[in-house]
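The numbers here are math on the coordinates, done by the rules we state, and not lab data. Being a predicted model, the structure only gives us computed values, none of them experimental. Cβ atoms are built from the backbone, for glycine too; each structure is taken alone.
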Structure 1
Amino acid sequence: MDSPQMLQAQDVLRTLLLLFGLGTLGGKLAERLRVPDVVVYVLLGMLLGPQVLGLVRVDPQSVVYPVILIGGAAFIIYHGGMVTELTGIGRVWRSVTALSTVGLVATALVVGVGGALVLHLPFMDAFLLGAIVASTDPAALVPIFQRLPVRPHVAHTVISESAFTDATGAILTTIVLGLLTPGEAVSGAGLVWMCVRLVAGGLFVGAVVGWLTAFLISENDRGLLREYTPMVTVLSVLSAYTAAEWLGASGFMAVFVAGIMVGNAMHLRLTILPRQALAAHGFVEAIGLKARMLIFLLLGAQVDFGALADHIGPALAITAIFIVMARPLTVLISVPWDKRAGWRWREVAFLFWTRETGVIAAALTGIVSASRPDEGALLSAVVFVIILVTLLLQASTTPWLARRLGLLTHSTHGPAITREAAR
């Protein structure tokens, strides 16, 4: 007779089989329909969830749920670091830095004010919503720029911003969530120390783990584990995240920096042979794809139809604020002053619109909902609407806008960073 633990394990395996099988078919359907695959994943999750067919029931309070969300997000962010080509952002690094720091906070503040006014939430709860949706989505943007030969510095800015805001958005969410935790009164000095610890600690751990990873799989005699490159990358992700969290730093910042170090090993005077580079990129990207599928399927499965129906109007209003107010303001305070980049008004207008939210927002929503179940249904409903609208409206019209604004080059290939991402 099977024990309760065995029955539970079998149930988890059946759920994974169902999610991966239907998710794969959903990805193929999205390709045929020419819509972002994550939209199909979310809708499939809603269909499979407890409020429709009831085939997928993953308790947000169970250990399986946060493992999928945190582990999946870690691999996705790590791959975002790997495909961030540092030489490609040399001209626009000031713009990218501003967009992913000051601009990120501006987005969260504008959405927070909108959420407080529209949803009648306390400001800090609304600011938490803003922090969750403040990061952009490289998983949605990279495929677009692989096919679209947009001016290199524009493409590098969009892709690099999406990679950097994955980490900084997670840090901002962690900070706001910490401030909202009962009994965690934080002074001004304590808040500064929290920010320094999360960022600096994540940078340090990520740099150490990333260098060690590149060292172990490099081409020379010191590359002790070249033959085990895929496993070394898994160890790199897990060790960067867990070591940083153990030290009280940001695990997501650590995995992002580690990914950058591995993806730009040549700057460390370590050469990773093409075979090992391809193995590392391909393996992490494959895990990231599966994690992305699971995260969006679970997001759809956790959507409360009652909460969605009750808040669809306010959620659409917040989405409009997000698109029409938050993004233009973010770009205006972050980009035009960067004289080295030489931004033109058409390029700035393109940045206004290129602002998809996706996988990290979905993962952060699940993590926050698990720790704050009272607000979980509302957060999931609003984030669900923002993700769906930005992907359907903005991602689908980005190629048209680039052509309309005359931002396409005569090259038949995308910029270097997107070619690297495609490997």
Structure 2
Amino acid sequence: MPFAEPDPARLLTNDRLRQALAVRDWLLGEARGIRDPNVILEGLCLKLRDAGVPVERAISAIELRHAQRAANARIWEHGGRTREHIYAHDRGSEASGKRPLAEAHRIDDWVITWLPETADDAYDMVPELKAAGYTHHIAVPVLLLNGMRNGFTFATREPNGFSEMDIALLRVVFPSLAALMEILALHRVMREVMRMYVGNEPHHRILSGDVRRGEVLRIRAAILFADMRNYTGLTSAMSEEEATRLINEYYDCVVPPIDERGGEVLKFIGDGILAIFRAGEDNDVEACWRAFAAARAGLERVEKRKASGDGTVPFDVGIALHFGDPAYGNVGSGARLDYTVIGRDVNLAARIASLCGQLDEPLVLSNAFQSRLATGTELRRLGTFKLKGLADEQAVFAPVKAAT
């Protein structure tokens, strides 16, 4: 049964209370400045051992707010390095199944398990811990203000397990540990959610304080704008679930090649994708080659998908590539802002993308983009076109089609 002493500090000797307060002060002081959670967990366990608590295995478990990951666990074992295990969304039950921590959250209390007297089927981890020689296991829930269900577990191989004084010391320390977990977990959530929804560089700039409307950062970049052809027609008879599945299949073709080549997807605009490949002072060509390779790889994925018959319905994609000087900027009104790239060159990329269907070309390049590709790239001049909203006519190009 959980230890229910209302004031666990009363069970501690003066010396052990001093040790508990030292661990608590470390958690709220020095540990807050450590960026690596693995180091924090290891430091905590070593300090607990110095305070007389015979912990030999500890796990911190947190829920995540991530597109691909449901939760993670950091596992420390005495004599080894802390390791991390990630749980994907489709396997999230592994992190919360028939486990003491899940039970601790259910009853909102510590679950303390004396392993020698516990049936192997009581919890998933009992046979593993018994086989490894563990005798005593403690699971402690941490419920964050945003509803995330996190927690810690501690285990020992001591023949007599954790003493009442060991558990009392953990109870004295634990409010500080839970507070530190909340600080770190919410900071991670903020970073990861912002990265998912606004992109990597915008999230860094927003968190660094770039939040005033009208602020502008000018950059040089290759700009990629993609859209699915005839998306409205393809989805007109689909349910919302079917349309969502189709557009995600399209994103799965186009987005990974961008990520793999150092590009950054900034916006999903319905069936449109806006991405940039930043250039430094003198590497325009490299940025253009990365964008060109990403576009070609994305289109190859679309063709392979059609040839294999995978997915719901076949679709075609049009991609435009342009090079220019867009600007990151805060736009919006009142307290609702968007941090995105703006400017004439972004508009030009979007307008060129609209030519893909008109010209029946999957990939169209602006003159500014094609002029930066190294010699030897075989391109065709498609002509000069008047684009909506732009005063000057624009020359556009496309790769030479392979002989059939």
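When Cα extents along the principal axes in Å, for residues 109-292 alone is computed for each of 1, 2, which one produces 59, 41, 29?
Clearly, the read-out refers to 1.
Thinking only about FRET efficiency 1/(1 + (r/R0)^6) of positions 173 and 325 (r between Cβ atoms, R0 = 25 Å, to 0.05), which of 1, 2 has the largest value?
That would be structure 1.
For mean count of other Cβ atoms within 10 Å over residues 125-132, which of the structures 1, 2 scores highest?
With respect to mean count of other Cβ atoms within 10 Å over residues 125-132, the highest-scoring structure among 1, 2 is 1.
Quick check for you: by distance in nm of label points 7 Å out along Cα→Cβ at positions 261 and 317, which of 1, 2 is greatest?
1
Given a computed value of 12 for relative contact order in percent (Cα under 8 Å, 6 or more apart), which structure among 1, 2 does it belong to?
Answer by label: 2.
With distance in nm of label points 7 Å out along Cα→Cβ at positions 133 and 269 as the yardstick, tell me which of 1, 2 scores highest.
Biggest value here belongs to 2.
Of the structures labelled 1, 2, which one yields -24000 when helix-only ellipticity at 222 nm (-39500 (n - 2.57) for each DSSP H run of 4 or more, over all residues; to 500) is computed from its coordinates?
Derived from the structure labelled 1.
Identify which of structures 1, 2 gives the largest calculated value of FRET efficiency 1/(1 + (r/R0)^6) of positions 277 and 381 (r between Cβ atoms, R0 = 30 Å, to 0.05).
2
Given a value of 17 for percent of Cα pairs over 38 Å apart, point me to the structure among 1, 2 it was derived from.
Source structure for this number: 1.
Work out which structure the value 12.4 belongs to, where mean count of other Cβ atoms within 10 Å over residues 77-84 was derived from one of 1, 2.
Answer for the origin of the read-out: 2.
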